[in-house]
Structure I
């Protein structure tokens, strides 16, 4: 099977292309700009993007390309950008997939479609409650995809992962590894939370499973490593993999929340102290999927990669 992978040069896209190759399938990579060997540049993603060249000969698509980062846009303009890329761009691709007769469309969404702050594990049956423009755009795209595919032979599969980590990860996860590596004392010594994560190669395997399994058609799945950790536990695991003692001390959550509001870092504090757990049982029951890598293996690969970046 020949599979179009959008955002193929990104963090998750590279893992998906690699996994497809391991399975003997052909990945057709689509990227926004020229200069990526073997990939087809499609330009900016919007309701005008022409995917026709990239779709030639393909039977399925994995849609990863998205607007994620805030860049330097104002809140209003950023919301418009999320909608233009993540909703209109996605639906433009789906319409062309229908025109080309593709069989399956795997769309990588986000657990944030369910919102944040729920104390129990999220399930696919929980009512969506997106709380910020990125999550809202993903939810709008999900609904639009199902509406477009109705009455056609295009089978839509939605995956909603939590935080994805692995070699190539950036942002807060990489900063946390570097802080532990440098021996910086962290105020995370008694964080009583639980968070689900997914190793990028586990996500890539879930995606490729969803591409071919008959039972996945029309379904939405939450995916994770299946092993939830507290922030304190995560720091301790990273320190162990680095061969270092964890330098942790405890500060009450309320104090950190106050500091976060003062410093404009409320969301970052909530990610460290809040819980976000998913129930990944549906994809395991219906597709027989199991993460091929343990969390320790995934964290180990991530730490080794981070050390090589120094």
Structure II
């Protein structure tokens, strides 16, 4: 079977069933003593296009997507390791701008590797420390589902860049520079039953949390906080397309954070995820590395 048929989650589930990996479907790994680690890869023309982003913004985003995983682990970042594959004709000034962006979140870069390649690739490993990692497996029937901020802006910004649309500067900025929810992650990690970041769209990511917890998540779409001035797409809604890098959490109904954040759904017995608008189920999907064109 090909990866385009399996999809990302199918591939990881198969590797885990065979005992070839352990806990790889979570946001990162716990290494003991409060140490946590995560890693992400950004590949040119898959995750970014240099025609649409500056080298500095690219560096910030490469750091931010990893720090988002640390936020989902309730961690305080301690260090980054950065590996870079680039063509030999790449200008040194551009690489310096990339590293300036990587340094913007003020997390020290302490190692990494460099090599030559035809396509620019950035691999960031982020390390941190966490007092408590809720993970994705603790959601319980009766919990409420919350998110930390608005959805859809990054996908709308990417759409604007692809189609040369004017008037979407705020959305484009959100695509180039994701939010850092580290403080929110630490607050949520203290009491959340389950916690993860929204990188691939709420439909895809909520389904992952549901599968890990062995429960069903119902999301009320009309309750979702959406980005301001979000245009209406002809096809898939922008709030389903990912790269929001907000946090999704399952909390006890009486948890004070349940009232401080947007309540968007609930945890029920069963399996899977259902997105509803005014009670009517919607057929929407998110990003998949191997299935999404």
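Where a number appears in this text, it was derived from the coordinates with a stated rule and is not lab data. Remember, predicted model here, so these are calculated numbers, not experimental data. Cβ atoms are built from the backbone, for glycine too; each structure is taken alone.
Worth pointing out:
- A value of 2.4 for distance in nm of label points 7 Å out along Cα→Cβ at positions 8 and 176, calculated from one of I, II, originates in structure II.
- Taking distance in nm of label points 7 Å out along Cα→Cβ at positions 96 and 120 as the criterion, the top-ranked structure out of I, II is I, with the highest value.
- Structure (I, II) behind the derived value 10.8 of mean count of other Cβ atoms within 10 Å over residues 88-95: II
- Distance in nm of label points 7 Å out along Cα→Cβ at positions 32 and 80 from the coordinates reads 1.7; which among I, II: I
- Origin of the value 29, 23, 19, where semi-axes √(5λ) of the Cα gyration tensor in Å was derived from one of I, II: II
- Origin of the derived value 23 (relative contact order in percent (Cα under 8 Å, 6 or more apart); candidates I, II): II
- Identity of the structure behind -12500 (criterion: helix-only ellipticity at 222 nm (-39500 (n - 2.57) for each DSSP H run of 4 or more, over all residues; to 500), calculated), options I, II: I
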